[in-house]
Structure P
Amino acid sequence: MNEWNRMELSSFIEGKATGLVYFYTPMCGTCQVASKMLQVIEELVKVDMGKMNLNFYSDLAREYEIESVPCLLLVEAGEVKETLYAFHSVPFLLDKIKQQIL
């Protein structure tokens with residue numbers, strides 16, 4: 001999963017893309033576990049996916065009303081369809097992704 005900057009996120013959203021945006025902070029242990037889950041997801045399904053360190057984008061936390069990390073935005077056609085904070089398991093994430101954007 002590639003680290004995105006503000007321009008890449010803007011291009012993704014304004015381009016009406018469908019995929020996942022993952023917000024994390026490097027010192028968060030739960031985020032590290034969530035990152036590993038998303039690496040597995042990336043191997044299982046073809047979906048556009050990027051990650052962003054929320055420490056550098058506090059304005060995006062306000063814009064997307066992010067309450068905590070890890071945070072996964074499921075985006076369809078440039079619109080946030082669902083926001084996940086509890087990742088549970090890889091099968092859970094796969095099911096959510098298939099329901100919302102695939």
Structure Q
Amino acid sequence: MIIILQQSISPEDVRPNSVSKKRLDYPTDWEGPDFGWDTYIHVSWDDQDTLVEEVRGKGGEIAVEPFIGAHGNWEFKNACIKDPDGYNIVLGSMRKIQQ
């Protein structure tokens with residue numbers, strides 16, 4: 001995967017998302033993310049840790065360290081990268097909860 005980021009011309013052009021409004025209409029008891037993010041990239045569960053370490057190794061900022069959570073019959077693993085303008089990019093994966 002290659003992600004191309006464009007640097008803004010001035011700080012006034014930067015408007016990172018804030019935390020999104022909670023929603024009660026998800027099909028599970030989850031109401032939405034606890035932190036603001038601007039882009040969500042689905043990645044393989046097994047590849048996520050490697051990708052996070054690759055970003056870190058190349059000088060990328062990990063804004064939220066990898067964490068695991070669950071809702072419904074699914075567990076998720078997310079990590080958040082902060083781009084040079086302060087936008088949050090989530091590397092996230094999901095899988096059915098192993099019984």
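Out of P, Q, which structure matches 25, 19, 9 when semi-axes √(5λ) of the Cα gyration tensor in Å is calculated? Derived from Q, not from the others. Among candidates P, Q, the computation of relative contact order in percent (Cα under 8 Å, 6 or more apart) that gave 29 used structure Q. State the single structure among P, Q that was used to calculate helix-only ellipticity at 222 nm (-39500 (n - 2.57) for each DSSP H run of 4 or more, over all residues; to 500), giving -12500. The read-out was computed on structure P.
Starting from the value 1.8: which structure in P, Q was distance in nm of label points 7 Å out along Cα→Cβ at positions 19 and 35 calculated from? Of the options listed, only P reproduces it.
None of the figures in this text is laboratory data; all of them are computed from the coordinates on show. The structure presented is a predicted model; accordingly, all values stated were derived computationally and were not measured. Cβ atoms are built from the backbone, for glycine too; each structure is taken alone.
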